[in-house]
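Below, each structure is written out as structure tokens.
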Structure P
């Protein structure tokens, strides 16, 4: 049966807030309803400065604030008044014997710990002092006793609570329960932020591995229209929309967000290059990547790899979106366009199509060291992000033939791309753009055949290209198929039991082959 929506009157409220937005309006509204106000420290001063009567917590408890404010609300006259069960004679007797009055409404938000530790210059001692103790204790006490007490920890709820108090002369059961849930979410999120910060401190000092217990809290950013398919519901949590700035278009769908994440991962491996780089992705895998002296030139080279797939895809640039590129991409329907910024005339043109999403991103706001999470039944897999990309610097040429300087440039480019293609993955390329992409195949030789077939269908010659493979060739057949198609240099991790046979095949074919020693599986 649903709970009885009984209304509980509010005769006394305790207020102790760090975020004072809306405080005076709430206090004035409560006072107007005849509610006695009790407050601590700066909260009490703000209410009194507004011309309202307020009782200091120190006067309520008979104990002064001490230890620099660390102890002020940790007192039986505070927590007894909050935790007392109004329908339990023993509790009411205890209150009377100890001269404790009930508290019906607790208004508390916590010290700004997350904002404090986000400062680059914050000291360890400063961060520790921003760990709230009394606040969470009051919030949890009130939330536990929500059968009798209401708790407010979000200024966004102030007006609705005042309205209900005016209408009902109290607060209903459903309101108190919902506020209690929100309060426990608030303290859980707060504790999660503290432990996450402490984990980072320990990791820096001790080079610790993953923590023994994973605790995380992500606020809901938005409800999504649906998930991967229309029959699946979905929501976005966390601060992703602080990393990318939506400038135009419909709200991002679940699939859009997955694609945008893949696009950002790709382009971040090209932000350090002097040339403009553009990637085109479909179903969160690259179908073409190009570099050039301008974003337009880079885009055209990316598009040439696979003119069939960009429709309805994602385009990402490592340079601002200018008018020349905007005019070119405007010729086809693209779901999402990403760039560090959009020049005014380009933005004006691209905004004419309402269904196109335009997103600006700042590479400096992306924490590439964030761990990757993946759901499994009953748990979560967590791993370090694959940030490695410059393996060519220390790679080893394992063949008699040596790659030319131009081939090295092409191999470096292809290697940056192949790590973003679904395994098994191969990429044919020259030093300016991808020529054939094979990903998601169940064998490496099939990946080669798929890439060769696609290049043939779109009329791209692979003669003189290089080939990158995300993992080792287990047999010479994949290498031989690639060379037969026109590849003239190969980069791969190595590490197979049959490396010698593959190296021997490369030597017979006269092509240089480089082992990086690093694998880039992407499942």
Structure Q
């Protein structure tokens, strides 16, 4: 696409969106967006899922064409950008789904964009190996990942979700970028990794690179500082220095309603113990013991390699325990696979809803009844669709799903609605214990509020819940107690009403057991 030159360069202006409109069929997704980004500055694009944030960054990166309006990039005016034009101009994007190639190595993924631009989008069958390793080593070191030959040659599909997130960020900064767009870059990162990423942002700004964060984590925005754009219903409803807005003001601007930031947990667990774990071992877990009372919400946290994830998967039968015992309602149970956990009334919401939880091409209805399909089928295997639809409608209402059309494919929903569908599916088996692994990863502030209120309602009705999360405010707001893990052991226990984020984080870094009441 040919560009026409303009004399208006501005003071450090790199990218401007002027009156950008976008329609998807009859849906008016963007309604006159005006955004200006200057080099060396940090920006935060805030809003609920479905408000237009992802559409805007796809227009910036050339993945989508606007329906109307114009884009001014480095002094040239365009009706739309192509992906190669965007990359060549120095716009690098880390999408929420990471967009990594799982069959390629870490080094190949990190160096991919650089070589695509060098080849004008026509990449040869073979990479330029002479440049590949040098590019990858430098970028990986910047985000705190190993740069040795073994890690460089590791296939991306073999990495943890947190490591894949950092590889995607490394790819974005591997080239001479002028603008780095990060869509939910910290969803799977621990606090230590987030600290490192914030240092990366500071370095980029010092090198006159603009950084645009698309995030739901307001604490990180305040730490970075800069300018906020607040979107709601396809419009930019407020913008200005982020320090000018309180969390409460931003939440109200994003949702159009007042959202309380105080503790959600007001109920108390019952005296009876539902779950008892004794000297449980599993890969990454060393003789862990704890109990959960009926109606209790137990939080479990720790760094990524602390054993918290493996403990959750052992309880749910995803990765069976080695030794030790699990007792449910006073009776020892054997959980070697997810079907065993389901049989005993234990549900498990995985951390990665897209890869491990949902059938994205299937409808809301099909996803909601997936666990009870046998119960709904007769001897000939014919599903009672009427009963299934009634159950799915009840679960959707219980989780306050923002649609009444149960035939919509789950892949078309926002992240918050997808998570509500996934939690609703597990409620279909009426579990005694529900293990929630990262229940609000990649979820907007409005959906978080809905999910937190649902969690509290379940506990008040007598269900026990375990929340495995590194979102410390989430645990403090919702749990009765919090266990902190390090190196496979429980190293601290907190009564949440007295716990602070600093106490929890210090405990995450210690290897000595302590109990805080």
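Laid out as a table, the results:
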{"quantity": "For helix-only ellipticity at 222 nm (-39500 (n - 2.57) for each DSSP H run of 4 or more, over all residues; to 500) computed as -11500, the structure of P, Q it came from", "calculated": "P"}
{"quantity": "Origin of the derived value 98 (volume of the Cα convex hull per residue in Å³, for residues 147-210 alone; candidates P, Q)", "calculated": "Q"}
{"quantity": "When volume of the Cα convex hull per residue in Å³ is computed for each of P, Q, the largest belongs to", "calculated": "P"}
{"quantity": "Which of P, Q leads on distance in nm of label points 7 Å out along Cα→Cβ at positions 75 and 187, largest value", "calculated": "Q"}
{"quantity": "Origin of the value 9, where relative contact order in percent (Cα under 8 Å, 6 or more apart) was derived from one of P, Q", "calculated": "P"}
{"quantity": "Structure responsible for 0.85, with FRET efficiency 1/(1 + (r/R0)^6) of positions 387 and 475 (r between Cβ atoms, R0 = 41 Å, to 0.05) calculated and labels P, Q on offer", "calculated": "P"}
{"quantity": "With FRET efficiency 1/(1 + (r/R0)^6) of positions 51 and 459 (r between Cβ atoms, R0 = 35 Å, to 0.05) derived as 0.00, matching label from P, Q", "calculated": "P"}
{"quantity": "Which of P, Q yields 4.6 [distance in nm of label points 7 Å out along Cα→Cβ at positions 251 and 403, calculated]", "calculated": "P"}
{"quantity": "Ranking P, Q by distance in nm of label points 7 Å out along Cα→Cβ at positions 307 and 331, the structure that comes out highest", "calculated": "Q"}
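Values in this text are rule-based calculations from the coordinates and carry no lab data. Quick caveat, the model's predicted, so the values are computed rather than measured. Cβ atoms are built from the backbone, for glycine too; each structure is taken alone.
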